[in-house]
Structure 1
Amino acid sequence: VKNLTMEQLDFQIDDKSNSIGAMLLHLAATEKYYQLNTFEELEWGTWNDEIKNEWDIPLELGEKGREQIKGNDIDYYLSKLEEVREVTKYELQKEMMIG
């Protein structure tokens with residue numbers, strides 16, 4: 001995906017589909033919420049409003065996702081994925097050292 005243009009990232013085959021950009025952000029959102037549930041032991045859906053405001057739409061997608069997740073270049077999506085993955089790697093390393 002590294003070489004995709006913004007136009008390609010935003011493309012939807014029809015009015016019910018999700019763009020590649022939305023799917024990339026959806027992957028990051030899914031991992032983020034599993035981090036909160038697994039590593040911070042938060043009950044699913046009990047995260048604070050700041051977290052919800054950033055990640056709920058990418059997680060749920062739908063009409064709001066189609067409206068709001070667009071206009072970003074590939075670096076935006078890759079940095080979100082990397083940011084979330086770094087937390088997962090850190091937490092797993094921490095668990096390995098403790099366990």
Structure 2
Amino acid sequence: MIDYKKEIDNGQELANKLMDLGCEPKYVEGSLQDNYFFEDMQKIRFTNGIKPRKYVMILENHLNTWSSNHVLFLTDNEKTYTKLLKEYQGNYEKLVNA
């Protein structure tokens with residue numbers, strides 16, 4: 001299935017709703033907003049007709065120095081998910097150790 005990406009303004013709200021449903025994310029702190037990586041999400045149905053995927057990521061999207069929003073990224077590809085998770089974790093480690 002093709003990956004799905006969409007810029008969203010309510011990423012934190014969406015992450016909270018998924019956590020309220022019992023979904024436990026891997027959490028990576030961001031610059032202005034945090035990043036959430038959810039696994040085994042194929043049973044979660046979105047109301048706007050988006051087909052469910054195994055992995056759901058809510059990723060910080062920098063707009064400028066003082067503002068950001070999120071990108072909703074859905075995929076069934078484990079390699080894509082793992083690569084992005086490691087990339088975001090690595091970026092966080094660089095910031096912390098700088």
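Here, each number is a calculation from the coordinates, and none is a lab measurement. All values reported here derive from a predicted model rather than from experimental measurement.
Can you tell which of 1, 2 yields -9500 when helix-only ellipticity at 222 nm (-39500 (n - 2.57) for each DSSP H run of 4 or more, over all residues; to 500) is derived from it? Traced to structure 2. When relative contact order in percent (Cα under 8 Å, 6 or more apart) is computed for each of 1, 2, the one that comes out at 30 is 2.
Taking 3, 13, 24, 26, 20, 10, 4, 1, 0 as the value of P(r) over Cα pairs in 5 Å bins from 0, in percent derived from one of the structures shown (1, 2), identify that structure. So the calculation was done on 2.
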